[in-house]
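Each reported figure results from applying straightforward, stated rules to the coordinates on display, with no laboratory input. Treat the numbers as computed from the prediction; the structure is a model and nothing was measured.
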Structure P
Amino acid sequence: MQCAKCGSLMEKVLYESIEADRCLECKGLWLDAKVVQALIHMQGSELVDSGDRSIGKLMNEKREIYCPLCGVLMNHLADPDNPDVEYEKCPSCNGMFLDAGELSSLKGESFLNFVKKFKEN
């Protein structure tokens, strides 16, 4: 598979039983939508997101990308709980592309929301 952002080859990475594709160059991640939710809730899974956040921010400026699986133009979205995290999602297969650092940011936001809800109860 080739990276939707920079065109480099992607490698399979495995965290516990969860498989993702990570770009060898920009370290972006290609994930099934269900895999994203699983990784966000798995302790230590941020190890899959091994890229440099500053490179991820630069790569995030590339908005017009196509799904590496089905070739459809992907939607550029922002996480409703953390608008600083922007990602691409395929409207056809629901696959997601996260730039380097975005999975770690989503995990941090998920933890902060948990703490807020815990304090409210």
Structure Q
Amino acid sequence: MNINDYKINIEVIPAYIEDQSNPAKDHYVFSYTVTIINDGSVPAKLLTRHWIIRDAHGETQEVKGDGVVGEQPYLKPGEGFQYTSGTLMKTPTGSMSGSYQMITDDGHQFAADIPEFYLVTPNTLH
């Protein structure tokens, strides 16, 4: 086995949810749609998630838990899984990054990094 056997690609598309947000009360709601694709050569199951959420004031929140949206998807090579979740922030901009802990059929555990992405309300950055 080599490092390419454990290749999980993760893409995230964030969105601002204006109708659930209240900027006057520092209440900004964002959704994010995550696509997880097993580009490796061995099946892997997503066990846990670890998110690092940062707001514009530099405050950091960590979220850890089992699976994603109540599921622990099992991905054979070439298979993907997509889900949408959300987060609440006190600032109109922020970022998220993290990792998923994966396990193969033979018990090998590895981390799949979630690249940093930005949460930005419309017309905030010019």
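Hey, relative contact order in percent (Cα under 8 Å, 6 or more apart) derived from one of P, Q reads 25; which structure?
Numbers: P: 25; Q: 29.
Among P, Q, the structure yielding 25 for relative contact order in percent (Cα under 8 Å, 6 or more apart) is P.
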With Cα extents along the principal axes in Å derived from the coordinates and found to be 52, 27, 23, which of P, Q does the value describe?
Q
Which structure, out of P, Q, was helix-only ellipticity at 222 nm (-39500 (n - 2.57) for each DSSP H run of 4 or more, over all residues; to 500) derived from, given a value of 0?
Q
